[in-house]
Structures are given as C-alpha cells and as structure tokens.
1. Who wins on Kirkwood radius over Cα pairs in Å, for residues 32-95 alone among P, Q, i.e. which is largest?
2. Taking distance in nm of label points 7 Å out along Cα→Cβ at positions 56 and 112 as the criterion, which structure among P, Q has the greatest value?
3. By the measure FRET efficiency 1/(1 + (r/R0)^6) of positions 8 and 72 (r between Cβ atoms, R0 = 30 Å, to 0.05), tell me the structure among P, Q with the highest figure.
4. Comparing relative contact order in percent (Cα under 8 Å, 6 or more apart) across structures P, Q, which is largest?
5. Among P, Q, considering only mean count of other Cβ atoms within 10 Å over residues 24-31, which has the greatest calculated value?
6. Supply the structure label, taken from P, Q, corresponding to distance in nm of label points 7 Å out along Cα→Cβ at positions 16 and 104 with the calculated value 2.8.
7. Ranked by volume of the Cα convex hull per residue in Å³, which of P, Q sits at the highest value?
Structure P
Amino acid sequence: MRVHLKTLGCRLNEAETESWANDFSAHGHTLVDEDDTPDILVLNTCAVTQGAVRKSRQLIRKTHKKNPKAKLVVSGCYATLNEQETVALEGVDLLINNQQKEQLVKLTLEQLSEETMPSIAT
C-alpha cells in the first residue's frame, strides 16, 4: 500500500512518525507524498495549546478533503484527549490512542489492509 504520514507538535511526535515510516517500509509498503494518491494517511496530532488543537482538527478535515478515498488514521494527543470528537470528524477511519501508539502500524495493517478494503472496479 501507499502510505503518507504527517506530524503536528513536538519532537516526540516527529520521532514516532519516523518510526512508523520505517515500520511501514519494513512491511513492504511505499511511503509517498500526499499528492501521490496514498491509500493510507496517518496523522500524528497535538493538543499542547488551543492553537494546536485547532490545527489538528483543520489538518484532519483538510487531509480528508484532499484525499477522500484514502483511509485516514489519526493518533496523538489531540486524538487521545478528544476521542469522540475525533472519530466524529468526517473521514476518520481509525483512531489510535497514545497507549496504542507502539502498535499503530500493526493495528492499521490489520484493520485497514487492502484485503479488508473494498476493491475498486477498473
């Protein structure tokens, strides 16, 4: 699958996102730019300030609008602290809270793999 990852916030989020990128690659998936039609988009959100909360919501909406066919996985502090609000946002397919972050790639592949995604007719 084609995967794109985005990060808001602290250095820890950046390190986690880099680790996820390495894990997706190790599982044979291709990392792509957002404009390269990813199958899965992973957003690592932030909630350290109200501005970060607002940016996280905006990023989720903007990302879904730009890539409506991609599966959207949301993690990070905003998603964890606002789980109900996050899953209610249009386009969110999977929420991984902070306690599950180490398993993000495994959970994403189990729940959103191509085998479980509907086929697109050609």
Structure Q
Amino acid sequence: MAPGAGDRTPLVTPDGRYLVVRGRLWRASDPRLDPDRREGLVAELMAARRAKGAALRSGDDHARGAARARVQAAKEALGERGPVWWDDGAPDLTRHLARTTPYAAWYAEQEDGGAGGAPEA
C-alpha cells in the first residue's frame, strides 16, 4: 500500500513543502505562519467548504461562487495556492505525481518502507 493511503496522516516531503496524497504532491501550508493565524485560516477554510457544500445541495449558484471565493482566499492565505511560500526559486510541483519529480527516489523509499531522506536534485 502506498504511504499515506490507508491512514489519515498524509506523507510530507522532507523539505515540508508538500503533502503526498494518493501519489500526488499538494502544497503544504506555510510553516512560517503564526499558529493562531493558521488556526483562524483553517477554521475559515473549513467554514467556507461547509458553505460550498450547502450551496451545492441547495442549488444556489451565487452562494456556491461566494463560497468558492472564500475557499480560494483561505488557501492563498495559508500558502497552499497562489505564489509559493519558499524563496529558493524551486518550482511549484503541486498536482505532479511524486514519482515523476525530484522527490521520486525519496517517495520510492517511502513506498518500500524506507526511512526517507532529502530528495535528489
């Protein structure tokens, strides 16, 4: 079984930039965020997702659009979307398969139950 597939804790790349979900990289929140700010943004994100679900169930397109905008704003503030939060010039690999990125060797080790390590350049 792929790492993170059977449990609720996603695999995190060694540099902390991505979560690996079903083999794909998804940008992690900016670790430099103040914990209280992060908590507030996560609460807003969850509320926006609930509002989006309610709008979908009710068929309210206007409310759905407003909720989607709230989700986008919260994810950007968390650093999960928009400009990357790191400053070393590395590209954003969000949505890429981990096995096709510089994290491939590290990810293969995780699939084999290895201890991990830094991704190859």
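1. The maximum falls on structure Q.
2. Ranking P, Q on distance in nm of label points 7 Å out along Cα→Cβ at positions 56 and 112, first place is Q.
3. Top value of FRET efficiency 1/(1 + (r/R0)^6) of positions 8 and 72 (r between Cβ atoms, R0 = 30 Å, to 0.05), among P, Q, belongs to structure P.
4. Largest calculated value belongs to Q.
5. Q
6. Here the read-out was taken from Q.
7. When volume of the Cα convex hull per residue in Å³ is computed for each of P, Q, structure Q gives the biggest number.
Here, each number is a calculation from the coordinates, and none is a lab measurement. Model, not experiment: these values are computed from the prediction. Cβ atoms are built from the backbone, for glycine too; each structure is taken alone.
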